[in-house]
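Next up: some structures, all given as structure tokens.
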Structure I
């Protein structure tokens with residue numbers, strides 16, 4: 001499988017799933033006494049980032065990871081979202097960035113050297129390791145933590161919401 005297929009379409013799907021989760025969360029907040037600020041600022045534990053930051057980090061790992069694989073630079077987002085609607089807009093903006101990427105920009109990046117700096121320490125990856133062992137695990141980590149925060153605040157979500165409804169549709173077709 002090509003690097004593009006292992007990144008862009010999968011990440012777009014995850015962003016779409018997160019968009020649907022935020023939409024469902026907004027609906028539940030509107031139909032109850034929940035306060036969106038409580039959700040936006042909620043943390044699983046005091047030494048972890050809050051819900052807003054988890055969503056921001058999900059988008060950052062996706063757009064910056066794909067950009068590095070493509071050998072380009074995407075715009076920097078300001079991290080100033082203060083509502084679920086603004087977080088949804090950020091997801092759409094990230095998908096728009098991904099829509100700019102062509103397969104030929106990423107395919108062949110398996111052996112491209114990717115250099116990043118984290119807390120003043122420089123790291124060097126080859127493209128395949130960068131995608132599989134750095135970008136993708138971080139995307140799933142922050143996405144899972146965001147989901148966990150919502151569940152901890154009694155937002156009615158299930159595993160199928162995290163996986164995406166298309167999984168359920170495929171399962172139904174197999175069982176018919």
Structure II
């Protein structure tokens with residue numbers, strides 16, 4: 001439902017929402033953030049322009065390291081790889097753009113994670129893409145890692161199919177609000 005709803009937004013609507021999301025993003029706590037895990041937006045899924053957030057953070061925190069996920073479908077695990085201006089990216093067989101020559105980062109080093117989602121609820125649970133990569137990755141991170149979802153739409157009352165291993169977000173931003181859980 002939310003995938004369809006997001007794909008029905010025009011390019012102009014998404015651009016406007018991306019600008020509004022960046023304004024909300026700037027309200028988040030960035031104190032002590034040094035290692036950021038983001039994701040490359042998938043155009044075919046009409047995802048938010050996460051490059052806006054990483055550019056903002058690179059300006060705000062010049063010493064920050066930026067990472068992107070690389071998934072291993074055979075193990076259902078995901079790792080974070082540090083990137084820089086020389087990093088090459090390529091699309092995997094699932095259409096996810098991943099770094100091919102980054103340096104693997106220990107999950108315990110990650111301070112801030114920007115996470116993809118379709119929908120989220122009032123308790124911070126999200127509807128992701130169904131494989132649990134982020135939940136398993138967060139379980140390997142320090143307990144105070146900041147997890148942030150980004151959505152063009154407001155929270156739903158409740159995500160029905162949560163599991164015991166699902167990790168709620170600490171924040172979710174929408175064009176008009178910052179949710180804190």
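Of structures I, II, which gives -18500 when helix-only ellipticity at 222 nm (-39500 (n - 2.57) for each DSSP H run of 4 or more, over all residues; to 500) is computed from the coordinates? It traces back to I.
Computing relative contact order in percent (Cα under 8 Å, 6 or more apart) for each of I, II, which one ends up highest? Spell out each step's value before the answer.
Numbers: I: 32; II: 23.
Greatest value across I, II: structure I.
With mean count of other Cβ atoms within 10 Å over residues 11-18 coming out at 14.1, pick the structure among I, II it was computed from. The structure behind it is II.
Looking at Kirkwood radius over Cα pairs in Å for structures I, II, the greatest value goes to I. Given a value of 21.1 for mean count of other Cβ atoms within 10 Å over residues 35-42, point me to the structure among I, II it was derived from. Label of the originating structure: II. Set I, II, criterion Kirkwood radius over Cα pairs in Å, for residues 99-154 alone: the highest-scoring structure is I.
Looking just at distance in nm of label points 7 Å out along Cα→Cβ at positions 123 and 147, which of the labels I, II belongs to the structure with the highest value? Let's see the in-between values first.
Values: I: 2.2; II: 1.3.
Across I, II, distance in nm of label points 7 Å out along Cα→Cβ at positions 123 and 147 peaks for I.
Computed from the coordinates by the stated procedures, all read-outs in this text should not be read as laboratory data. Bear in mind the structure is a predicted one, so any value in this text is a computation, not a measurement. Cβ atoms are built from the backbone, for glycine too; each structure is taken alone.
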